[in-house]
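Alright, structures below, take your time with them.
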Structure 1
Amino acid sequence: MHKKTVVDFKELGQRLIFENPLIELSAKSAKDVKPILQEVENYQMQGYYVIGYVSYEAAQAFDEKFSVKTRSLSGEYLAYFTVHQEVKKEPFLCQSQKNIQLPKSWQSSTTKGEYEKAIARIKEKIRQGNTYQVNYTLQLSSLLEEDAFTLYNHLVIAQEAAYNCYIEHDDFAILSVSPELFFKKKGNRLITRPMKGTITRGYSTKEDLENKIWLANDSKNRAENMMIVDLLRNDMGRISEIGSVKVTKLCEVEQYSTVWQMTSTIESQLQSDKSLLDIFSALFPCGSITGAPKIATMAIINQLEKQPRGVYCGTIGICLPNGDAIFNVGIRTIQKLGNQAIYGAGGGITWGSACDDEYKEACDKAAVLYRNQPDFDILTTARVSHKQVVDLDEHIKRLKESARYFAYPFSKEDFLAKLSKQLEELDDADYRLRILVKQTGAIQFQLAELRDLPENYLKAELVHRSESIDSPFTYFKTTYRPHLQSLSGEFIFISNKGYLQETTIGNLILEIDGKWYTPPVDVGILDGICRQKLIKEGRVFEAYLTKDDLKKASHIYACNSVRGVYEITLNK
C-alpha cells in the first residue's frame, strides 16, 4: 500500500507532497506496462496528478529486442503510479538534516577484478564493431538503519540535484536525487537533457575551476556526450514533426556537490497525435544509461551485469493536470527493499576509456552516500575602521566564491544593504567583524571591539596536523575547522608531508635573508586576503617551507585581514 510521494523537481518551484491516492496502478509483467501508461494518461486528462516510476527492466514492453533481466528486484514492480486529486505544497528544503546516520558500509556486487574483465570485454565488442559506447554499472548494497525519508531529505541537500523524488510503499521506498532530465513534455514541446561526461570536484577554487575547464574541453567526454545526443535525436525524430529536432545546448558543464557533469539539451515539436505511451515507446530507456546503438548495447549490458537494475536507470516522474509531464533518469537513486538499500553507479565505456578512471568515476558518483557533510556557515572575518570594512571587495569575492562552491544562496545587493545598516550603528572605533552566510542564504554579523591580541597568540607552538588536506574545508573559510576545536592560542601547523602550513588565526610568513616567504596554497592552507595582497604587492614570495626554515628565519610573522602583519615568536 502507498504511504507517501514527494516530488522535488526544481522547475516546479516548490515541494509537492502526495498522500492517500485515489488509485494505485502497478505492473509486475512486461505485458502490463503499456496498459498502465495508457491509464496514467487517461487519469491525467481527467485533471489528476499521476506520479510514479518505470523500471529499467520494463524496457522489453516497448521493444522485444531490448535485452534485460527476466527477473526484477525482489518486491518491485516494473511500473508503479499513484493517482491524486489533492496536493500539499511546501517550500523546498534549504537546510541540512542534522544527526543523519548514513549506511556504514556499501558492498559492491562486482569486484575490481571483475570490473576490469568487463571493461576488457566491452572494448573487444567495440573493436568488433558491435557497439560504440556501453553504459556499464555497478550495484552497491547496504543495511539501512536510518528512516528512509530522513535520509532522502539529507540527500536532497547534499546532492543539490534538480529532479528529486521520494516514493514510499509498504513493500519498498525509492529515494531519487537525480540530476538528469529524461524528458519534459510542455504542451507539444518535447525536451530531453542527456548527461554524459564526469569529473570530480576540486577541493580549492583553483583546482575546481581547472577540473571544470578540463571536462569542457576533454575530447573523450565530449565524444561520449555527442554519441548519446545523436541517439536521442534519432529517438525523438520518431515522434516529432519533421525538421523540428534541434540541439539547443551542447556539452555544457554543470556543478554538483561531488562532481562536474556534462549535459546537452535537445528540443522538438511533438506530432499532434502522440501520447505519453508513444513518448515512452520512442525514448525508453534513455540512451545515456544504455549506450549506442541501443539494442546491441543493451544485449552486452545484460550479459555483463549480474543484477537487474530496477528503478536505477529507469525513470521517475510526474504527470500534471494541465497535460505537462516531467520524468527524470533514475540515477543517484537508492532502492530500499526491506532493510536493504541498493544503489547503482556507472559510466559510459568507449574505446578510449581507462579502466582505473572509469572505476573512480563510478566511485565519485557514489560519494554522496559516504560524505556526511557537516552543518556549517561560510565565514569571512574583516576589520572595520571609521564605519568602513577594510578590503570589502576582497571579502565579498571570498563569500561569493565559497557560496558558488557549496551552492549556498548569496546576493551581493542584499548583503551590502544589510551591511550598511549594521555599520550605521557604529562609532569610529576599530572593530572585528565576523560575517556568516547560512545554508539558507541568511546573513549574520558578529561585531566585537578590536583589542590587543592576548599574549598566547603572540607565542606559537608547533603542532602536526594529521588529517588529509583533501577536503574543501581546507581551502574555504567556514565555521567547520575541526583541527582548531581543541586548541587555544597560537600554533604553527605542519602537514603530514613535513611542510609548514598556517597559524591558528592567520597565514605564516618567515623572513629569511631579508626576504619574506609564505607557504603555497597546495600544502593545505586558506588563501587569506592579507596574504593575497602581500603577494600581489611583491612583498611576499611563495615557497615550500619546513621546520629547518624556521631555524633559518630571522623573524616569524602571521597575517590576517583583521590584524595585518604582526610578529610572533616560537616557544622553545
Structure 2
Amino acid sequence: MSTKRSWGRAAALLLALGLVAAACGDDGGSAKSSGSGTGTTGKTGSGSAAVTTTAAPQKGGSITVAMFSETRGLDPTIGSGSGTAGGTEMIALYDTITRWNPDTRKYELRTADTLTSSADSGEWTLKLKAGIKFRDGTAYDADAVKFNIDRYLSTVNTSTSRSWLVYVVGDAKNVTVVDPLTVKFTLKVPFAGFPSFLAHTPGMILSPAKIKALGDPTAADYKAKADAFNLKPEGAGAGPFEIVQWTKGESIVMKKSPTFYGGEVYLDEIKFVNLNSSDKGVDGLKTGTVNVAFLRTPPSVFNSKADKTLGGLDSFIQGGGMMLMNQGVKLTCAAGKPEPLCVGKPDGALSTTPNTADAKVRAAVAAALDPAVINTRVNDGKGLPNNALFDSNFSLNPGVAGVKPDAVAAKKFLDEAKAAGASGKIRVACTNQPERVALAQILDTQLKAAGFETAVRADIDTATQITEITSKRDFDLGCWGMSIPNDDTAILALVQNFWSASPTNRVGYSSPAWDAALNVALGAKDDAAKKAAYKTLAELWNKDVPSVIFETVIERVAFQNKVQGVYLTESSMFFLDKAWLQK
C-alpha cells in the first residue's frame, strides 16, 4: 500500500510538509480569510504586510487598481494568469483552490479542505470544502474541478497553464472524480510542487453550467458567445467579487459578492484600470487617482519605495528582462501564411533558419551583452542587472554565475561562426516603450562592438511584438521577459518556455538533457534536491544559451497607506477579498 502525505489534517504535519490550511470567515470584524493574514499593511514586504495595525477592518468604499497591462480575457483558458496579465482580476472572480504564502513559503488551502499525495508525488487527492456554490447557484464540486481541468487538456487554448498540464498531468483521463467533493490526479510526471497548479489558473474553477451554455464549439455562433463570456463571465465564479462591466481599453469594474464562501468582503467595488505605464501608476498613487498599482520598471519601483505615503509588496522575478534568441522553429505554411516566412512556399511544414540558430552566434551574443551597462543606460542604475538563470534573490539559488560579459570573447565566437559560414548579421526587435527604445540602442552598440552587422527596430507596439514572435516567428533577437517567480511555479516557467515540446516554446530550443533535468526538478521533494536540479538547469543554460537574460525584475504591488489587507500569492498575483480602506 502506498504511503500518503496529508495536508489539512494535523497541524504539525502541515507545517512539516509546507502546505497550511487557513481559516475562513469573520469573527468580530477581524479578517480571517484563507491566507489573508490579519488585514495589515506595511512599507515593504514579500507577501502580506510587514507592519500590523490593530484597527478593525472598515466596511464599504471602492478602490481603483492600476494593472501592468490589459488582460486578454477573464476566462482563465484565455487570460495568462499572472500579476502582469489578468491573474489578479481572475482571482477576484473565481478564487483559487490553494494559495502560495511568500512569507512562510508554504501553500495554504482556499477552496480545498485537504490535499494529499503519494510518497512519490505521482498521485494527488484533492478534497473540496463542502457547501461552496458558484454565483449561478450551482455546486462548486469535484465534477466542476474535473470539467475545468478537462477543458484545459482537451481543447486548444491560449492559457500559459496548458503547457504545464500537458507536461505534468498529460491527459484528461488522469483526472478522476472519487466522490462529490474529491478528485484524484494521477500525474504523468511526478511533481512535488503540484499545489502550485491549484494556486494558478488551473485552480480558478468556473461553473460548468455557464461554459456548457455557450453551446457547441463548432457552431457558427459559438465564437461570438465565447467572446462575450470572456468579457463578462457573470455568475461563473465563486470568488469574492462579481463582474459588473469591462470597457475595453478603459476599465474592469467588479462588485462584492454577498455569497462568498470565505466570509465578508469589505470593499463594495473594485475598478481595474490600465495606464500603460508604471510611472503613471506611481503618479496616480500620489495624486489619489489610483489606490493600488502594479509596478514593474526599476525607476517606478525605486520611486514608490522612496515615498513614505506608500506601502508595497515585492516579488523578485528571475529572467524578467531577457532577449529571446530564435534557434529555428517549425511552421505549418498554408496559402502563404504566416508571412513573411511562408510567402512563396508550398503548404506544409517549414523549418526556419534564423541567424541565431548557430550556437557560436548565440555564444557571441551572450558574451557581448553587459547587464551592468544596460542597467546604467536604461534604468539609471536602479535595476538588478543579472545574466544568470537564477541569482541571489532566488531562494533556491544554486550559485551558478552567468556567462561573463567579454567583448573580446564575443568577437572570437562571432569570427569562428563566420568562418563556418555564418553571415555575421543579426536582427533585433524591441517595442516602442521609452525603456525598450533605450534598450535597443545599447544592444545595437554592444552587438556592433562584437562585430555584428545589426538591423535594430524599436517602433512596434507590444501586441505587434507578440505577434511577430509567437505567430510569424521571423526574428533573431526579441526583447522579452520571462517570469520565473520565487515559488514552485519557477520550474513550470521553464517548462512553459523551454521544454522541447512546449506549445509556448517560442525559440525552438530542443535538448533531451534539459528535458530530463526538468523532470528531475519536478520530482524533487525538498529544497536540497530542488537546488541540485536547478544547478543542472543553470549549467545547461550557460552551455546552450537558449536566450540571454540581462536583469532580474522586481514586480511591486504598491498601495496608499490607507489601503489595508492586500496580500500576494504566486506569480505576483494578489488577493483583495480582505482589502479595506482606513478612513
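Laboratory data are not the source of any read-out in this text; all were calculated from the coordinates shown. Not measured: the values here are computed from a predicted model. Cβ atoms are built from the backbone, for glycine too; each structure is taken alone.
Output the label of whichever structure in 1, 2 has the greatest value of relative contact order in percent (Cα under 8 Å, 6 or more apart).
By relative contact order in percent (Cα under 8 Å, 6 or more apart), the leading structure of 1, 2 is 2.
Out of 1, 2, which has the highest value for distance in nm of label points 7 Å out along Cα→Cβ at positions 136 and 432? Each step should come with its number before you reach the end.
Numbers: 1: 5.6; 2: 4.1.
The maximum falls on structure 1.
Out of 1, 2, choose the structure whose coordinates give mean count of other Cβ atoms within 10 Å over residues 232-239 equal to 22.1 when calculated. Please list the in-between numbers first.
Details: 1: 19.1; 2: 22.1.
Answer for the origin of the read-out: 2.
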> Hey, Kirkwood radius over Cα pairs in Å derived from one of 1, 2 reads 26.2; which structure?
Replying inline: 1
